[in-house]
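Okay, got some structures for you below.
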Structure 1
Amino acid sequence: MIRGQLPVAGPHTLTWRSIKKRAFGPEALTAYLFILPSFIGFTTFYAVPAVRAVIISFTEWNLLRAPRNIGLDNYERLLADPLFWNAMKVTGLYVLYNIPIQVVLGLFLAVAMHRLTQSMIIRGVLVLPYLVSNVVIGLAFLWILDPILGTANMLLGWFGIPRQPFIGSPDQALASIAGINIWRHMGFTALLFYAGLQSIPKSLYEAATIDGAGEGRLFLHISLPLLRPVTVFVLVTSVIGSFQIFDTIAVMTQGGPVNATRAIVWYIYENAFQFFRMGYASALSVVLFMILISITILQMRLLQGNRSDME
C-alpha cells in the first residue's frame, strides 16, 4: 500500500454499514425474535429477582412491614453467625463427598459403555434416576433407610451387619444424603462423558493400539486429555449443583439431626420462610452467589476450561 493511501476494504473488513446490517438486518431481527422468549423469561425470573435480592440484603424486612434500610448490618451479622459457618462447613463436606465419587463413577461407566457396549437400553437405564424428581427419590429413600422397617437394614442383616441409623445419625446423615444424590446423578454424568468419548476420532485409538498401547495407556494419554472440555463442564455444573442441595434435605432430614445436614440453601430457606428474615436471607444468598462465582472462575482457570486438547 502506498504511503498516505487509505486501505481498501476487503471482504472481511468491518465497516459501519456491515455492522449495521449484521445488527439490524432481516437475519438479525429473526434471531432476536427467537431469543426474545428466553430473554423475557431470564429477565423476569432470574435477573430482576437477583437485583432485588441484592437490594433487600441491605434491609430488615419481615414481609409484614415495609423494608427498613440497615446498611451492611446483615453482612456483619453473617460473619459472626455460627450457624452460617456451620452451614458452609456442611455444604463443603457434602461437595467433597459428592463430586469425586460421582465424577469417577460416571467416567468409569462412560468408558465401560464406550469400550464394551453401546446399547441404547443401558443408557436409558443409567439416566432414568436423573429423570425422577428429587422429592420422589427422597420419599423413596426415606422408607428404604428407615432404621426399623427399611429394606437397607434388612439387606445388611442378611450379611450379619448390625442395623445402621443412616439419616437418624449426625455421623451418617450427610453421607447418606450424598450417597443418594451420587446414585441419582452418576448416570447423567456418565452420559456426558460418553458423548465426549464419542467425539474422539477412532483413528487415534487405532494408531496407539498399533504402537502397542494397552487400555490403561489409551485412557490416560488419549481419552482423559481429550475429555478436558467435558470434564470442566461436569465439574463446574456439579459443584454449583452440590452447593445448592435442597430438595433431598427438605424431604428427608430438614437440616437435622443436630444441624448435621443444614446446608447453606436450607439455612437460607429457614431464615426467609420460617423466621421471616428476608433481608438476612437475601444477604446469605448474595454471599453464596459470590462464593459460587469465585469457585467457578477458579475452576476455569485451573482446569483451563476454554482450551481443548483436540487439534
Structure 2
Amino acid sequence: MVVVKFTVGADGLVKNVSISKSLQPDADEAVLRIVKGMNTKVGHWQPAIKEGKAVDAELCLPVKFALDSTTINKEPLQYAEELPRFPGCEHITDVQERSVCATEKLYQFISYNIKYPKEDRDNNIEGHVIVQFVIGADGSISSFNVLRAPSEGLKQEALRVMNAMDAMPDKWIPARNEGKAVAMTFTLPIKFKLQDEQKSNPIESKAPEVLVSNATIKVIPNPAQESITVSIFKDTHTLKIFDTAGKLMITQKVTSDSTTSETMNISALKPGQYIVQVISDKESLSAAFAVVK
C-alpha cells in the first residue's frame, strides 16, 4: 500500500503532492507520477465548498499494489496430489496402468539417448547420478541440477540427456494439486553400470547398461504418508533414505535374507521428495519417492 497526500485547490487543480506512506521506491514513483499528471491528463477536480465558497482541501489516497494469481511466480512444489508423467500414455484411461506406461517410456527415452563416457568406461567408473529438475505447470522442464554423480563425465552426460529431453516436441504431463496444474520439483536417479566383460576389456561397440533405478526397485505407495514398502534384491543388508540435498535421514538394517521387500516407517519425514537406497556388499540401487501429509 502506498498512501499519497495532495491538495485539491480552490481552482480544482492538484498541488503539494507527497508520499505519506511509502511501499518501495518504484511503487512510490509510479503513484506520484499518476497523481501529478491528473491536471493535464484528467482535468480539474470539483473543489471542496465551505460556506458557499471553493476552498483548498487536503486529501489522502491509498493505492494498493497486488499481484493476481496468474502473475505470482510461485516456487515449484516438492510434492503434489498427482505426480507429473512422461508423455505418450494419455490414451490409457486406467490411472495405475497409465502411470506404469509413462514410467516405462521415461526409462526407454533415457536408455536410448544416454551414452557411457569413454573415460569413465575405460576407468570402470560406475554409480548413480541423481538429477533434479522442475516440471512446470505447462509441462516444460527447466532448472536442471545434478545432486550427486560419481564423476564429472557422468554428470555432464546426464545433463546432456536432460537437455535432449527438454527439446522433445511433446511436453511432460504436469503435476496437479487441488485440481490445478502446478510446477513441481522432480528427482530422477540414473544408474550407470558396465557389463562384466567391459570392466576388464572395455569395448566401445558393446553398450553399457544404463538404468533409471526405479526400473529395478519399486517403492509403494508413491507418494506415501506413514510408510513405504521397498522391493529389495538378494543379499541386501541396508536401506537408507536421503533428502534431495544428500542428507541421510533414515538407516534401516535388513535382518532376513529371504524376503523380497522391506517396510520402512517414514512418519518422521517432512513433505517433499526423497531417495531410498538399497545396499548390498556388491551393489546399490536407488529410487525416488515423495512424502505427503
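Hey, helix-only ellipticity at 222 nm (-39500 (n - 2.57) for each DSSP H run of 4 or more, over all residues; to 500) derived from one of 1, 2 reads -6000; which structure? Derived from the structure labelled 2. Kindly point out which one of 1, 2 the value 27 was derived from, the read-out being relative contact order in percent (Cα under 8 Å, 6 or more apart). The read-out was computed on structure 1.
Assuming 7.3 is distance in nm of label points 7 Å out along Cα→Cβ at positions 50 and 226 as calculated from a single structure, say which of 1, 2 it is. It must be structure 2, since only it matches. Out of 1, 2, which structure matches 3.9 when distance in nm of label points 7 Å out along Cα→Cβ at positions 130 and 162 is calculated? Going label by label, the one that fits is 1. Quick check on the output: 1, 7, 11, 12, 12, 12, 10, 11, 9, 6, 4, 2, 1, 1, 0, 0 is P(r) over Cα pairs in 5 Å bins from 0, in percent, for residues 58-233 alone, derived from one of 1, 2. Which one produced it? Comparing all candidates, it corresponds to 1.
The greatest value of distance in nm of label points 7 Å out along Cα→Cβ at positions 90 and 258 among structures 1, 2 is that of 2. Supply the structure label, taken from 1, 2, corresponding to semi-axes √(5λ) of the Cα gyration tensor in Å with the calculated value 41, 36, 18. Source structure for this number: 1.
Rule-based calculations on the coordinates, nothing more; no lab input. Predicted model only: the values in this text are computed from it and were never measured. Cβ atoms are built from the backbone, for glycine too; each structure is taken alone.
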